[in-house]
Structure 1
Amino acid sequence: MKIPAVYSIRGDGLFAGQGHKLRASLTAGVGVLSTVDVPSDSTTQVGVGADPNGNPTTLLQLVVTS
């Protein structure tokens, strides 16, 4: 999958301790790959959400575990 201009990733838990663990693979340009762990019950800022002066980020993969 390729989703351009991603600025945050939200876990699916509505309350503390609920939801699934997520790991996201992202790219901010050719050869610039990163991986972030996303808490199951909150939001993780990525790309321009984490750094307004940074490059736009494309989501490449989400891996979900219980």
Structure 2
Amino acid sequence: MVGRQGRVTGKIGPGLVGEVMIPIRGGVEAFYAYSAIQGEEIPVGSLVVVMDYHPPRTVYVSSASI
């Protein structure tokens, strides 16, 4: 799971629980998302990279630099 890329579908920021869609097993699944960097805000539509995963449905992400 760590290192996978996903798309933000619910804003991620301080005090917010965001949502990220990540390609898994030939489909796409939704995960609760928090910023891996304290205080970072990530808007809807941004591409992110999973930095940490806490089963069953929580990921910590950072903005992907392309």
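Laboratory data are not the source of any read-out in this text; all were calculated from the coordinates shown. This one's a predicted model, so the numbers in the text were calculated from it and none came from an experiment. Cβ atoms are built from the backbone, for glycine too; each structure is taken alone.
Summary table
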{"item": "Among 1, 2, structure where distance in nm of label points 7 Å out along Cα→Cβ at positions 19 and 43 as derived comes to 1.1", "result": "1"}
{"item": "With relative contact order in percent (Cα under 8 Å, 6 or more apart) derived as 35, matching label from 1, 2", "result": "2"}
{"item": "Per Rg/Rh (Cα atoms, Kirkwood Rh), the highest-valued of structures 1, 2", "result": "1"}
